Structure I
Amino acid sequence: MAKHVCPWWLAYTFDNPLRRIFHKPEEIFIPYLSEGMTAIDLGCGMGYFSIGMAKLVGETGKVISVDVQQEMLDTLIQRARKAGVANRITTLLCDENNIGSHEEVDFALSFWMTHETPDEMNFLKQVHSILKKSGKLLLAEPKLHVSSAEFKKTLAIAQEIGFKRIDSPIISLSHTALFEKP
């Protein structure tokens, strides 16, 4: 399967209020985020998870929302303002090969997007480099797009880089792995 990026306009088909039936950000992230933490949402799209994460990190925390499409980031900021958390979110436009230079983070999220990167090894190395020691990476891939065999290859790459798999949280419609940076 060729690597591709979901066009910004198509994101409305799955990033809408009905998504809360399957993916409730606060429930997914509460075990990993708390007041004052710094998190990064890689391939944040229109901010569905960034906004939920911003609520959990509180006034003293920060969410860095990264995407390759400015339209996604513009929509995210509008949604974050409506949710009252725009002051906790910093957006960053990146390119397909570089997530940018970031401060160290406590938690990284790669939700349904690792398969879209042109070089998973390069992408995961960059994520590893910005995580604090004992920082967590939650990696989720869509079961409808990514086969179990493809997901196992991604897991092997992450472990080769130095991530330690510590859990497989159950998230609807997703292959998942929780990693820690030792």
Structure II
Amino acid sequence: MAEDENWLYLNNPEDTVRYVLGEKGVRIVACIGINPSTARPNTLDNTLRSVKRIAQFNGYDGWVMYNVYPQRATDPNHLHSEMDSGLQQKNNMIINQSIQDLGIDTIWMAYGDLIESRDYLPYCMICLFEHLKHFDIKWKTIGETIQKGHPKHPLYKPTQSRFVDFDMEKYINEKLKLKIT
């Protein structure tokens, strides 16, 4: 993990993949986005600065960012054109273990319509959900979903954005499964 004891950080040696980035706390919320960008410990990008602010507003002193697909790309349209199934499976296993190790019980979904950037991303989200179903997770979003039914992306959202309950199973069945059939 990270060099600094306050950070949670796991990437590959080439730094082309990031699985985990966050700050430790007593009460940690997990956030799930689509793919990691340039953020690193002590060098957060605008999205992760928003994640940190909104998490703190909602009563969390720690946060961790996971992604549906772990390949680093500043633009989701630059992700692999075809899914790397080994990378996707490793991502799911690492997220599963991290949630268990950190005692996380709340996951905030936060990616907007970026889930539609690649045809395989809805499939990756479904697989991740299947990997996490055995946990007693409280699924959250900030406010209502966007017009297409996806959870809002945190960038440019006010600090005072409240977490609301999100029916993840319904979302998977009604929104994402339609995308992969």
Structure III
Amino acid sequence: MFVVVGLGNPGKNHAGTRHNVGFDTIDLLGYRNNIKISKIKFKSVYGEGSIGREKVILLKPQTYMNNSGMAVLDLYKFYKLPIENIIIIVDDIDIEFGTIRIRKQGSAGSHNGLKSIIYNLNRDDFPRVKIGIGEKKQGQDLADFVLSRFSKDERVVIDETITEAALAIETIITYSIDKAMNEFN
């Protein structure tokens, strides 16, 4: 079994923001794989189904970004999954806009959602798919930037990137993270 956790903030006022590309990817994975994301548990909204031959849970923590680790820890304790079967989808300001980067492990960098997960799990060796959301403008507050929406032109590119991230996650689950890294990094 795999768990795919898309990071974001709950609520209509956060929908479509740069910080919510993880939620957007979960929604697309649900649509592509006929998984309805409507159950509530683990401080999250989630759905259960299959990708390929693997059982999958698609999870959207409702704890707000800075406490995402609480939801991931609840799920991790409940299912006692191998850490490599928990895939985190996260926005990233440090990689080129409109690209994805797959990593088997690593630090949180400046991302508070990843910091929360690493703190709660007390480990950083879980896979993650990072989506480049662009760079903040000089002098712009980081929180204001990640909570902003994409321009019309950026939205076209980011929607393609979200599709690519969903394909990468399906590849990780169906084949391996190494195959996904070779194809999508």
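We did not get these values from a lab; they are worked out from the coordinates using the rules stated. Remember, it's a predicted structure, so these values are computed and weren't measured experimentally.
Quick check on the output: 19 is relative contact order in percent (Cα under 8 Å, 6 or more apart), derived from one of I, II, III. Which one produced it?
Going through each structure in turn, the value belongs to I.
Here Rg and Dmax of the Cα atoms in Å, for residues 35-82 alone was calculated and came to 12.3, 39; which of the structures I, II, III was it taken from?
II
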